[in-house]
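What follows is a set of structures to go through.
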Structure I
Amino acid sequence: MAHIRLRRTIPADKSTVFDALTIQEYISGWFAPHVIATPVSGTYAAFAFDEDQHFKVLLSEIVRDEKIVWEYTGGNLDWDHSRIVFRLEETGKGKTLLTFSQSELPDTGKVDKWRNSWSNFLDQLKRFVLKELSHA
């Protein structure tokens, strides 16, 4: 099984970054244009980029301003049994270190593609937080 781990420092507090990762309208601003999600542990979220790319996850753990865990439950991606974790750490002076990990990925030769996609999404998240959510 393969694993992806990425980090980004985002110049915003943990609460702002957490909101960008959990509020349906915000998620569609940086991730998938079509999102159905309620930030409550034990609920499901669905994401669609277009009719050819969509998936569903169980929001298995949500700890306000600390951690969000997604468990892949279906869709048309090769992520069977994959687990995605977003961890937030305060790094001082209104900055947040976001650590992203995706584990239990099948070795299908697509891991580099997924890593690049997630890297781009995290960059989009950072831009979204700076442009749409930061109130300087």
Structure II
Amino acid sequence: MQFALAAELNHYPGPSHILTVSDELRLSDEQRAATSGIFQRMEDAAKSAGRDLIAAEERLNRAFSEALVTEAALTALVDDAAELRGRLRGIHLAAHLETRSLLTPEQIQTYDRLRGYGDAERKERQPGHGHN
């Protein structure tokens, strides 16, 4: 699942990828430490939210496998899973937002180049663009 693709393709790098290319970006010690902190908080929150999402999907599956699903139950189960998926995506996107605030415009430009995110490629990857 690409929870943060909208951020990634629009110049909001994620902490994990920033740490991977930290030498090329010439991160300061402060930037590296702050990025590590963002990553750790994101990872902890995402693991917890991910467990909750898996449990919600298991409840939905169980309702069908045990033939207990009703229209009302289905709506509640799907809404619960969707809310948890949204929370998980929000965790990832928030980490990208926070990470960008640590970087200089030059570091963001270098990051985009290292990841292969040119303007043409970004437009091609955006929803609603490109080939069907």
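Throughout, read-outs are computed from the coordinates displayed, never taken from laboratory work. Quick caveat, the model's predicted, so the values are computed rather than measured. Cβ atoms are built from the backbone, for glycine too; each structure is taken alone.
Supply the structure label, taken from I, II, corresponding to helix-only ellipticity at 222 nm (-39500 (n - 2.57) for each DSSP H run of 4 or more, over all residues; to 500) with the calculated value -24000. Please report the intermediate quantities before stating the final value.
Values: I: -7500; II: -24000.
For helix-only ellipticity at 222 nm (-39500 (n - 2.57) for each DSSP H run of 4 or more, over all residues; to 500), the value -24000 is produced by structure II.
For which of I, II does relative contact order in percent (Cα under 8 Å, 6 or more apart), calculated from the coordinates, equal 45? All intermediate terms of the calculation are to be shown ahead of the outcome.
Numbers: I: 30; II: 45.
Value 45 for relative contact order in percent (Cα under 8 Å, 6 or more apart) corresponds to II out of I, II.
Consider the structures I, II: one of them gives 42, 26, 25 for Cα extents along the principal axes in Å as calculated from the coordinates. Say which. Could you put the intermediate results ahead of the total?
Working: I: 42, 26, 25; II: 57, 38, 18.
Source structure: I.
Could you figure out which one of I, II the value 0.5 for distance in nm of label points 7 Å out along Cα→Cβ at positions 31 and 47 was computed from?
Values: I: 0.5; II: 2.8.
It must be structure I, since only it matches.
Taking distance in nm of label points 7 Å out along Cα→Cβ at positions 55 and 71 as the criterion, which structure among I, II has the greatest value? Before the final figure, lay out each step's value.
Details: I: 1.6; II: 3.0.
For this comparison of distance in nm of label points 7 Å out along Cα→Cβ at positions 55 and 71, the top structure is II.
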